[in-house]
Structure P
């Protein structure tokens, strides 16, 4: 079952169960998928990587909004954003552990032959592609800096 099909099924289930938070979050994903498919030059079918990127973007937006609401002392809106982010994160691949991330990055650095921080761009380019959806870009960047030190 593709991610699009799973989201459609979950949308119907959320409607039947009258789960307001899940319903809003899943509708946002479905809308984002529809918009991505209707963009100029876009295929009518999204690849799994594109679907994951869209969901990651939506999760990131929810978390940034939650941080803003928290700083403005708006717990009601903060909780809503966090709850929606939690619903959306269920559709993303499991995050890597710190050890797994370090191991994979060391392998990439070895393959490329990176020696110093000057090679960080090369490493980040490849690492971002290989680890898409499995690790956050900030985590990857921090770990590469630490390894290349």
Structure Q
């Protein structure tokens, strides 16, 4: 059985919208590219056809990936989330104890929603997973590819 995927309502809707776009507009655009490429003739030396088929394969893979995620999605209701501990759907402010740097991240359930530069991390990332279940004021050591980073949790809130 596949693992349950925790998503915010916004994340679920965003994935659903992407899926609908890929299934309609995306498939139509790829079909048109393939049709145009086929009109060029000989497929053995038709780079436009190869490119369109590769693009089609990537898009179909993404469609399958989204469908699988949505099939196993559990939508997190903001009213059910407590700010007592770090969990999916919450925003956490942490302090990197080595560099004395304060960082704020919203923790989401899906890796595809992650954008650390925009302050969004996945609960499956090393930092996200390391923070889950901890309380405000706690110091947490988290193993990341570069080594171990020590953080202090300054705040946990709904945003």
Structure R
């Protein structure tokens, strides 16, 4: 059973890594940030557009990096749509906990469904050098939300 689950998670990561969703420049973006992981060379640009109610209407990214970095950004852009900035930041905090420990004890019921979609990346906690790859997109998201003008994020 455990091996089947691990295989499924690996397949999700490989699929998103090879064919990342939302891998494009977002022309109507109001927020932008650049992310860089100098230890392994992962780089990305993230763009966000918002609905009138303040929720995230669209998220897109471009860049280069390992399969984990690309899969994380791909999954992130899918899960933050429709979320408020506060909800997206809470998801990011939960994901960082998931990536570092393999679980998220602080994640409440409101985050449960979204965190379940991100679970395939929970295995990176077994490889500390890969945690920075998995969290780069989320650091970049925080910077885009905090400074719409294009602040650079680092996974350092």
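Before moving on, here are some points about what is shown:
- Among P, Q, R, which structure scores highest (criterion: relative contact order in percent (Cα under 8 Å, 6 or more apart)): R
- If helix-only ellipticity at 222 nm (-39500 (n - 2.57) for each DSSP H run of 4 or more, over all residues; to 500) is computed and equals -11500, the structure in P, Q, R: Q
- Highest-scoring entry among P, Q, R, by distance in nm of label points 7 Å out along Cα→Cβ at positions 74 and 106, is P.
Every number in this text was worked out from the coordinates using simple rules, so none of it is lab data. Remember, it's a predicted structure, so these values are computed and weren't measured experimentally. Cβ atoms are built from the backbone, for glycine too; each structure is taken alone.
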